[in-house]
Structure P
Amino acid sequence: MGIVPVKAALAMSEEQGMDLCLISPKAVPPVAKIMDYGKFRFEAQKKEKEARKNQRVITLHEIQLSATIEKHDMEVKAKKTREFLKDGDKVKVSIRFRARQIAHPEIGREIMTIFSEMLKDEAKVEKPPMLEGRNMIMILASN
């Protein structure tokens, strides 16, 4: 409508039975719009609710291995990890070194490598095996 005085804009909005809403108050001159503010808020809440409904929360599950794990036990853990990955979640694989095992972190790294090879079809390594204190941690995400 162009530049209109405030009183005239208020009169026009009352005449139409709507609200005068400031869109950009810091602009020179300020920009306002005649609209039904209640309907606008309702539509915004509806869009926000719809966006929240379609949102997927990714959780981080943890699978614990040991430095002395056997092949079959690792296969069982890999099967459970596949279930988590199919749900779209991330998996934190950890090995806790006990006593003198910490002197041989290469054994843990080897186990992590074997474990990731077992799951290479379903998962990619998001964070490679890293030693943090007495724990070695690797994070897997689905392809």
Structure Q
Amino acid sequence: MTFALTSSAFKEGGPIPLEYTCDGEDIAPPLAWSGAPAGVETFALIADDPDAPAGVWVHWVLFNLPGTAAALPENTPKAEQGRNDFKRIGYGGPCPPPGKPHRYVFKLYALDGRLALRAGATKADVERAMQGHILGTAQLIGVYARRR
């Protein structure tokens, strides 16, 4: 079975609904995964916008999710999460400048152990700590464009 990341809120390459953006409720979308590699102890998730005008913009950083987990509910609590580029802990939804659609890449990492990090760690912190511990990755891409 292939390691896969999905959402009941949007399909691969499809539009991210308004409630998960800065124009809506700005809550985290529900995510689910299957086919994780053997030996997983924890998961980490990074969501970012590679189309941001100033370069890649980080929207969500989570780590040390239990290896037994297979989903994140909608509006996942902000505790034990990393800092996004909005300078907040937790999820910050799509909020591109008006115009062309931006891609939002949700990337899930299956890891062979816990990361020695504290809440508020950055994407760079998590990427450094994961080196040599990644058993597999899965990703889901959604798109969003602001009209105002």
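Values in this text are rule-based calculations from the coordinates and carry no lab data. The structure presented is a predicted model; accordingly, all values stated were derived computationally and were not measured. Cβ atoms are built from the backbone, for glycine too; each structure is taken alone.
Computed values, structure above
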| item | result |
| --- | --- |
| Source structure (of P, Q) for distance in nm of label points 7 Å out along Cα→Cβ at positions 45 and 77, computed value 1.5 | Q |
| Structure with the greatest value (metric mean count of other Cβ atoms within 10 Å over residues 37-44, set P, Q) | Q |
| Comparison of P, Q - label where percent of Cα pairs over 27 Å apart is highest | P |
| Label whose coordinates, when distance in nm of label points 7 Å out along Cα→Cβ at positions 61 and 125 is calculated, return 0.6 (choices P, Q) | Q |
| Comparison of P, Q by relative contact order in percent (Cα under 8 Å, 6 or more apart) - largest value held by | Q |
| Value -13000, calculated as helix-only ellipticity at 222 nm (-39500 (n - 2.57) for each DSSP H run of 4 or more, over all residues; to 500), assigned to which of P, Q | P |
| Mean count of other Cβ atoms within 10 Å over residues 69-76 - highest-scoring structure of P, Q | Q |
